[in-house]
Every structure is written in C-alpha cells, then in structure tokens.
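Please go over the structures that come below.
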Structure 1
Amino acid sequence: MNWWARFRGGVHPAERKTTAACATQPLPRPERVVIPLRQHIGAPCQPLVKKGDPVALGQPVGDAEAPVSAPVHASVSGTVVAVEPRLTPGGRTEPAVIIEAAPEDQPWEGLPEGLGWDLDPESLDPAYIRDRVRQAGLVGMGGAGFPAAVKLTPRPGAEPDVVILNGAECEPAITSDHRLMLEHPEKVVLGLRLFMRATGARRGIIGIEANKPDAAARLSQLVSGDPALSVEVLPVRYPQGAEKMLVWALLRRAVPVGGIPLDVGVVVQNVATAAAAATALAEGRPLTHRIVTVSGRVACPGNWLVPLGTSFVDLVKAAGGLTGPLARVIAGGPMMGIAQPDLDVPVIKTTGSVILLGPEDLDETPAGPCIRCGRCVGACPMGLVPARLCEAALASDWDTAERYHVRACMECGCCSYVCPARRPLVQSIRLAKYELGRRAARGRGSA
C-alpha cells in the first residue's frame, strides 16, 4: 500500500459500508420511468419523442447539439405518456420523458453494432471511441456528471500522459462501485484501455482505497501482464476520491486552483464510467442502467442494477420497505449527498446511492457561535479557512469571500463534519459561490 499517498486535511468518518458483501441484484422492472433531459453538467437535451410515441430499450429520447452535453436513452420499452417538468435528485426541476413500460423490453433497432468483448482498443481510431462514448450518453458516474466524451477530447497544448480510474468510493455507506469492480473487473480494465487509446495516454492507473482489498486483488490480476497499467491501493481517508486529491496522491501533481486534471496531463474517470464505455463498445448498448446502493432504514439493504428513471419508491420496495419512520432521504453519500423532499424522484446517471434515515439518525443540535478552534482549517483539503468564508457569506460580504478563495471550495463537507459548533459552513459557502456567480453573470450581461 502507498502510505505516502496522502493529501493535506481530510477526515475519516465511520465507513458504514454494510452492503459491501451484498451481491448486485437486478431490480424488478418498474412500471414507469422518468428520464430527465439533463442528467449531466452542460446543456440540457431537447426531447426527441412526444406523448404517445412508442420507444424501445436503448432508444435516444433526448439529445443536444451543444458540445458539452450527453444524450439520454429509454431504459425500458414502452410508450411515452408525457414530456413534462419533474424534480430530479439534484434539486432542480427539469423537463423529463415519462415512459409507461411495456410487458417486455425490445432493444432499439438503431443500436450500433457491438465489437465484441475481445476488441482491441489499439486497433480503433481515438475519434471513433469518443464518438461511441458520446452516443452512449456516458457521463462521470461518480456524482459530477461531466460528459465523458468531452473529457476524452484533445485540447490544444494539453496532452494527457496518464488516465486515472477513480475507484476510491470514499464516501461512507456507498458500495456500488465496490461491487462493480468485484463483479465486472474485466469491464473496468477494458474501459481504462479504451480511455487511454482515446486520449493518447500511455499509462493507466486504477486508484482504490484499502478497504476494498478483494476488488484491488481482482483488478491487479487482470492488469499484471501489462506494464502500462497498475492498481494503486490508497489509505482510507475522505475525500480521497476527489479528482484533485486523487491526482496528488497518485502522481504528486498539483491541479491548480480553478483548473482541471488535464492541466497537469491527467484525465480522471470513474470506474463505473469505464465499465459503461466497455459495454457501449463491446455490446453497442448505451447507458440505461446503473448499480445503486440502498441503505439505512430499510429491511434489506443492498446493491441493485437499476433502470435509469426508476423512482426511489421502487428502490425502497425492492429493499423490503422501510423499517420505521422516515426523517430524511439522501441521494448520494452522507458527506456530499443531497437531501430529497420525498421518495418521488428518479434514479439518474449519477445516482450511486440512496440512504434512508430515521429520526434517531439525525443530529439536530442547533448551530452555535464559532469558537475559533481551527478544526475546519485543519480538515480542509484545499487549505481554505472555512470559518472566515462562513462569516463573510452570512454577512453578505461577497468580496471578502472571493478574496479568501471561496471558489476553490469543492464542498466536500470536511469542515462541517469536524465543527464542534455545528456551523452551517458548507451551506454558507455554497451561498457565496452562488451570489458571486450571479454577480459575474450580471457583469457579462452588461458588457
């Protein structure tokens, strides 16, 4: 293990990965799915179907001409019953295609031909790989949702020499990537090779935290004969899976503030995105399903292979139902996940986990005044002063927030986790970033 592979700050919350040994199960086919037309960073898709249209499994139902976007596909065969705004796990209301499922799924006849699992990435044109990745609607499935094809596209003056697959899965309670790496390691490795070919990188690394030794062993066996590939086991520390932290831990390259890994010659993709790319090229199938961990106050916590657009209600049913009063629903992990108003939201491409919490799981201690202990400063992996940023935001002092580099915050939640006064650190930082963004937009509008 690379014990030297550490970054500054960070925390080690209780892991609570109780579903790590739960094999992935196929979710019972839902009667209806809701496919939001924006499940990614970038321009929203425009609907390609209308009410009453029949659709087949894998058929595109939304796309955009904008370069930063990703198409969305039907995850079941059926009939479009509406195209209307729906709430998404990100908290936004987005236009969505609602599909009533047919009794059986029929693959869309327009799916591209699969190349087979014995395909040789080195025989493929890099542009062809990027095009297939975009056609399949692939995005960063670790939570960010950035269109994968854009990350793989060359940029003048920035040629990557390393592709890193993020298998850290550092958030507590989530085990969907762990199960993927354990159950389908060959897809992960093929996806890594495809990404290397698409970018021209000559080295590929899979970064995994030490609490997944079984997955690390399986992947290490598969890459052992290729000197260009390696599996690196990292110390368990949150937020190890953040791009900047991962690049520093594995390569000792510092991504500049406001920059991206490509600025230091690195492309980072999630292991689930890599596996989906392998499936897209080998079988011709777009991204229509993903593994989701369901944990917390349910009878049978576990991991499920879920059609995109499935309601959280159906996830809870598959997990045996609630075991008591429900106080909070979190899409994602407990550190960076987003609380949902109820269970009537769909699984999207970036939904790796749903956590159901009861009243006894919540700490409702009211926030107190800052005691100047400095714990937030020590925990911040970006070297910021969260207490000062919070004060500036609560005073609507956006200039001070900007002077203290509020935009560099990645909202990992380490500061809030260690704060003994329970200050609203992350929430206030988000507010400051939002207000600064509005101010910048007004400035561009008047220019």
Structure 2
Amino acid sequence: MATVNNYEILKHKILQKEAVVGVIGMGYVGLPLAMEFASEGFQVIGVDLDAGKVETLSLGKSHIIDIPEAVIGEALQNQRFQATTDYQELAKANIISICVPTPLTKSHEPDMSYINDTVSRLKPVIQKGTLLVLESTTYPGTTRDLIYAEFEKEGWTTGEDLFICFSPERIDPGNKQFKPKEVPKVVGGMTEKCSALGQLYYENAFDTVVPVSTPEIAEMTKLLENTFRSINIAFINEMSLLAEELGIDLWEAIDAAKTKPFGFMPFYPGPGVGGHCIPLDPMYLYWKGKEKNFFSRFIDLAQQVNTSMPKHVVEIASKALNKQGKSLSQSRILLVGMAYKNDIDDVRESPALHVYEHLKEANAKLTVLDPFVTSFRDASGEIVRPENEIADLATYDGVIIMTKHSTIDYNQILENSSCIIDTRNVWTKSYDHVYKIGQA
C-alpha cells in the first residue's frame, strides 16, 4: 500500500488555492489575515469564542477600524468566508493560523492560557496533513514547547503528519502607508518541509516572505523589533526629562539631529507607550532571559522610564495649573484622546488610561474627548463614553493632549483654552499657555 505524502498533497492544494484556511481569533491580527486570504480566492473559516463578534461578522459588520465592511461583505457574498464559534468546523481546514491573545499576568509574566486552550480544542479536530501556524507574539520556544511537543505526545510526526511553523504578526493598526500584504512576512518551521509549506502559504497573501531557520528565530525577530523600539523610546523620554531641566526644546534638537544622513534614527518623546506590542513584548524576552539567569538591564530600565511617563504628564499639568493659582484637585480637565495612537480606536495599554486614573486619584473633574473611541473601561471596570466633539472649552481649567487625532481642530483648542499640556508636539511654535513634554 502506497504511503500518503501529506506534504505533496498540501503543496498541491495551496498552489491550486484549494486549501481551506482556518484562522483562530478574529481580532486585530486574525481578521485582517482572514480577509487577505479570502480576497486571494481561498476558502476561510474564522473561529472566535466571542459569539457577539461572530454574529456581527456574519452580518458583514466590522469591529476593526482597518477592515471596511465592504471587504467582509464581499468575502461573504463570494462564499469565501464564514465566522463561527465552533472548533469542529476546523476539521475542514488544511491550514490553521492561531491568532489568539498572549497578555501578561499581573506579575508581568507571559499568560499562555489562550494558546494552551487553543491547542486543547484543536487536538480532537485537526486532520492529518494540516499546516499549523502560530502568529501570536510570544517568547522564543513557545512553538516548540506548547504546540510541537503537545502534538508529538499525541503520536503525531511533525514534518509528515503535521506541519508546524511560527510567523509573527506585524500588524500596525491605522497605518496608511503600508498595507498588511506589503509588510514582509517572517516564517520559521520545525522542519524544512514545514518551512517550505509555510512560505508557500504566505506567498499567496504577502508580497515578500522571509524564511528563517527555526521557529525560535521567528519568535525572536518580533521581540527584537519591539524591544528595540521600547528601549529607544525610553531613551528619548529620558532625554525629554533632561531637556526640561536644562531649559532646552528637545523637539527642535531632534529635528536638527535627524538632518544627519547617517548614524541617527529619530524617536520622539510622549506620554508613555501603548498597544499590545511595545509595552508587552520586551517583557516576554525579559522573562525568558530570567530562566537562564540572565537579567536584561536595558529592558528593565526602559520599562521603568516608559511606565513613569503618564505620572510625569500629570505632574506637568499640576505645575501648570499652580502657575495660574489653581490646584489639580477639583479642576475641570479635558483629556483629548484615549487611543494609544492617532486615528484609531484601540485603547489597549494606552498611556491615556493611566493618565486618566492618576487624574481621578487627584480628584480632578474629568471629561474625555475622542472621536474614534466610543467607550473604554476605567480601572474600576466602569464604562466611560468619551465625547466626540469639542464643546465649551472656556469652562475647562486645563486641556491635556494625549493623542494627535487628525480630525480634531487644534486651533480651536489653542484659541479657547487657558492651559494646555501638549504631549504630542501638536504645536511647534511656543505659546505661554502651552506646556510641552521635552520643553522648558
């Protein structure tokens, strides 16, 4: 009896676009990935345990600002996409991408419960010859320890019965310059055949695929990218504190420094770091290093500096109000922007959340303005609904700019506010009533 060559069978299905793609997790990573493959002609099954999310997707509605409803509607109309909460549907899949959350615990250690739960749910339904790819950001060794080892214990032979890869997501919400498919896709497999199928798979939806030798290299790639950013942002944030003490405008110094055509890469100070990547990714690496009794002082120090910035923003606000003979307590404060970056609705790990809590602790009377964010939960779990239009600026004692949304009329704020804290360099010119991070 002839031996079934699962590698050649799946390779043929991918080349003919007959492979059924399953994507687990319909969030900021999974939904864009699902839509890319559906638009390329693949049948896609999107799985998410959030029934509400599945229901809205099935109706053609989008909960991700970067994915227009027309894109989902077209995928549904062409019968290239279905959303479900049922893992049994993945028995039809030839390729499965795992895009589930990998948060940190309260003690800043990796929480692998979502990956572990996904693997447990997949074991009874996954079929022989499937390509299984983890995309969730995580520490080096996760793919090998939590996926490869688990299936090997069940009697699977990786590279023959099952093909396992890691490919880090590189989603940048709100980025208008680069479409997801234009960002090179890194992929590393457990075996050469795993890597070859992973590369072939992603070449259908991405302009450039970058194969690396192991899943650990691919896992390290993502952490290296974002730890680099975290450390450089921390450096420039610390320089902003120094510039304030020296009476120097750091923003002008950065603009001058970046005229050098080599040897300098501009980073900019701000109220802290946000999103799922920069605040969390370095801590995966830091935690993994501790296993080897290696303690990264750079990562630790960068975390300290970046997490201290929201409190510094509140200190600037307090000093600015004191100059006007006012206390932060009982002052009416307008917080402009809750999203962690401009022109998106994502508040994950946003420094504005921490500034909001510090202001509450100081007994300030708060109003939040954000035309993109419809609601967020404060530290007590209460739902807060921001205003979406500027109103009654003269009634506020202070305005704090946290996010530079392009739809906000900053001239209106400048002309009608008595005290402004600018954390995003909205105004390059100096004004007596505008107090800026990184400026005397």
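When relative contact order in percent (Cα under 8 Å, 6 or more apart) is calculated for each of structures 1, 2, structure 1 comes out greatest.
Thinking of 1, 2, which structure, once Cα extents along the principal axes in Å, for residues 208-375 alone is computed, gives back 62, 39, 37? It must be structure 2, since only it matches. Here helix-only ellipticity at 222 nm (-39500 (n - 2.57) for each DSSP H run of 4 or more, over all residues; to 500) was derived from just one of the structures 1, 2, and that gives -11500; the source is 2.
Thinking only about distance in nm of label points 7 Å out along Cα→Cβ at positions 120 and 336, which of 1, 2 has the largest value? List each step's numbers first, then the result.
Numbers: 1: 3.8; 2: 4.8.
Of structures 1, 2, the maximum of distance in nm of label points 7 Å out along Cα→Cβ at positions 120 and 336 occurs in 2.
Computing distance in nm of label points 7 Å out along Cα→Cβ at positions 64 and 88 gives 0.8 for which of 1, 2? Only one of 1, 2 returns 0.8 for distance in nm of label points 7 Å out along Cα→Cβ at positions 64 and 88, namely 1. Of the structures labelled 1, 2, one was used to calculate distance in nm of label points 7 Å out along Cα→Cβ at positions 408 and 424, giving 0.5. Name it. Here the read-out was taken from 2. Source structure of the calculated read-out (Cα extents along the principal axes in Å, 63, 54, 51) within 1, 2: 1.
Rule-based calculations on the coordinates, nothing more; no lab input. What you see is a predicted model; the values in this text were computed from it and never measured. Cβ atoms are built from the backbone, for glycine too; each structure is taken alone.
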